[in-house]
Structure I
Amino acid sequence: MPGVITIPNKREPSISVYMQRPLNVLFVRCLPIQLSRLWCRFMGLLFFSMHRQYKLVIQNTAIQILKKQNVSLTCDSATKIITGMTDHYHEKLVAAYHDIPNIDHFIHKHVAIKNEHLISSALKLNKGLILVTAHFGGVELIPETLAFRDFPLALLIRFKTRKLKIFTQKRGAFFHTRIIDAESHNVLGQLIQVLKENRILFTQCDEFKKWKPSRSKTIRFLGNEIQMDRTLDILHSRTAAPVVLGLMVRHPNYTYTLNIHRIKTIPRDSISQQCVSILEKYIYDYPEEWYQWKNFHQHLYGMPHEH
């Protein structure tokens, strides 16, 4: 892609590992959520000052892709993409490590759900529910937002650190949530089982590295035609579970709205195409809230991925 700077593979930095360092975890556990957010933004600023090319890859990729769709990205919005990434990791740490009563208070005060009835009505079918989301907005707060409303959950997670896995499993036990390690054995069988238990299964439609691409079908996303991921369609065909898309928009005043969208499964439209088409509209409206700019570029051009 012209104008996009790339990073040598062997020196690929990991903001995920950097933001999950013990000192950051400690501050998130001990400080009020608003203060720990400022700390994580400061640490993110340090990271991107040490890895300026990494920052330029993200911003230039967003500018190039949006320009093709006649969507202009201001300098302020390009800066907010970086801030949005650090807020994402802050929310990840809060969800895993912060005091549960404080999270409960924060979520009930700051998070609203639009079309919650789509979740409740789907569970009445007793087939489980596939809740598709993306690396967008306050995605890390979605599970606990629903858990505090007593919805039965199952999370498929790829852990970056062992400590995060241990704490997430403990938190899952507290909420009676089933945690499935994405690197464990027979993942598909475990996913089918939790849907049979009438749980809400979380998965993501923009996990490009783990896509199972179709040999013959393609989808359109952000102005590019790419091979369709078969994962969601396979999972639905095996279980007949209803599907919704949930995207958590982060607002400037630190409030959030979880927007639930119904995904059609009859007639047999591609679930993947429906999900990424809706996600695409959100990205055009809130480009600073999507964290996969660099990984999407890497998916298109064959560079290594980072989570």
Structure II
Amino acid sequence: MHRPSSSSPSPSPSRARIPRSSRRPADVSAGPPGIEEIAGPVEIAVVSPRSGRFAPTIRSLRAFVSGLFTAQGQRLLLLPGAQAPWPGDQAAVMRVAAEFDAGALFETASGVWVASTSTGPILSTAIRQTFGTSAEANADPGLVDALLAACAPGGERTVPLVGIGVGLLACGENNVLRNAQADGNRVSVRHHPGASLLMHVPVVFNGAHTNMGNWGKLNRRFQFLSKRARLCLYATNNGADVASWRSSLGAWYDGKKVADGEGVLRSNLLSTRLVKDADDRLRALVLRLPAGRGVPS
């Protein structure tokens, strides 16, 4: 069963606890490694569908994706967490991405995140959401440590797609970060104030299930995840009854917000387009990362 998205989504009753013997993150004291260099230009489309009775079909997704990628180079399609009836058939989603020569990252109805290329799924480890709320993360530091270990270089949360590593946070796992409200919502890693998070990848993706709230905090978290010339992307399913495109899509680059589901805010940082389908059941931010982006070690 999928958890509703918010800045503190509801927990999953089936999630296993982490044994105390393994409750230590990889290395939270070391300085951040350099961000990997991008060998060639990459065009990334991060998509938000409407949900519930307004959810698009696979056919409408195919028609939408056919107009997203316009440039030569690698292509990457990022889709949000599963929210019935979306995305439905896993194989169909992979076929759509493969038809347009794009790698894809999305969550299935079973709660497993899938990464695929034209040859099929590429992950050997099933990635599932570790926790969903700040209350869970506060109560059990072992959950945070487990996620930090998975997010370290070489961990399962670095998903290799189209020649780059994509750092994946599932829905309320952004609560691995905390905000100090008394200090202007300053962001740090929960339980490990001096730690870094996914500093070795050029792209971080937070795929959620439903529209989140508390954007004063979330905006600061995504700014944090985009520092040092990284691109941070967020997408969720846009509400069935109360829809908000502004809170369903977002892009941040080098500590600044670039765009949301209503439009492009800064066009001087990266090539960025907002694309809508004819029925406004799908929107996407399409961003182009030129070769060489990233901060060397």
Structure III
Amino acid sequence: MNKLDFVHATANAICLARSDTGAALRQAAKWSRFKRSMDRCAEKGSVRGLQWTDGIEADITPAATLYMSFHYGAYLCCVGALARRFPNKRIYWIISTESRRQEAILLPIAADSGVDLAFLSGGASMLRGLYRAIAEQAVIFVLIDLPWGINDIRDRRFAVPGGVLQAKSQLFKLCERAGLTPQLLVADYAEDEGLTTVRHHGPCSQDAAFAVLAAYLGRNLYLWERLNECHTMAEFDRTGAFISFATPGGKFLMEVDSRKMFRLPPGLRTYLSDFRRYRRMGDDAASSAILDKLRLATGRDIRAIL
């Protein structure tokens, strides 16, 4: 994981939780640790190293069943949970575009779970594959917290903490036309127990599904794998905040709202250390004076530095 991923995760934690620096950094640090544990599962091609259980209510009807989830928690356990509940059915995984990396991660996990996994990529071929899956009375799975669809029209009805998702509704419309009622799964993680439970939330409309996601984010936003990039698929309310960070190439400020970054020249770096020192001392007047100097020197509307 590179430094910029961590900086973006911190910025998004600020946007989602409207939290102070310490809280946002703690969320980003927990996100980083949890993501590394998921990356190790992907490298091993197995979820056997995780403590998990499932609450899926198996559909006793022979018809095809569509399950949806999010890039949340140990969502790779959903493959194992579906394999356990439907041992004799193939699982079709819907993906927006073909991804060799995703296939390289998921196929070994599916094989380790004892299930046959096939991918349906976007476009006309996905529609044909979807009807084939229905004819086979297979299990179908898709992750829905990324924008889906071929046009640029975004659906902004779905709130998340601190803003709204830029969702697309084509996938839900497609499933509706195919006669499929989505069932929602969420891989919920209990940190104190180290246990993931694949929770079955039953039939869910698009509105209800994103309301469930918002509720989970309100409790544990660090479990959202996309925390480092959710600013590309959501619109957040303005924070007016800047994040300072250092790399071998120098010290930088990132504007949280626009994600624009600029390098601080050596003459301005002392302002940051002075600002932090005055803030630790509780000297609001002195720290505000430093912000005034930074605004004047950079021409940017810096209202807070985190």
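Coordinate-derived values only; no laboratory data. Every value quoted in this text rests on a predicted model; they were computed, and no experiment measured them.
Comparing percent of Cα pairs over 34 Å apart across structures I, II, III, the highest figure is found for III.
Of structures I, II, III, which gives -13500 when helix-only ellipticity at 222 nm (-39500 (n - 2.57) for each DSSP H run of 4 or more, over all residues; to 500) is computed from the coordinates? Considering all the candidates, the number was obtained from III.
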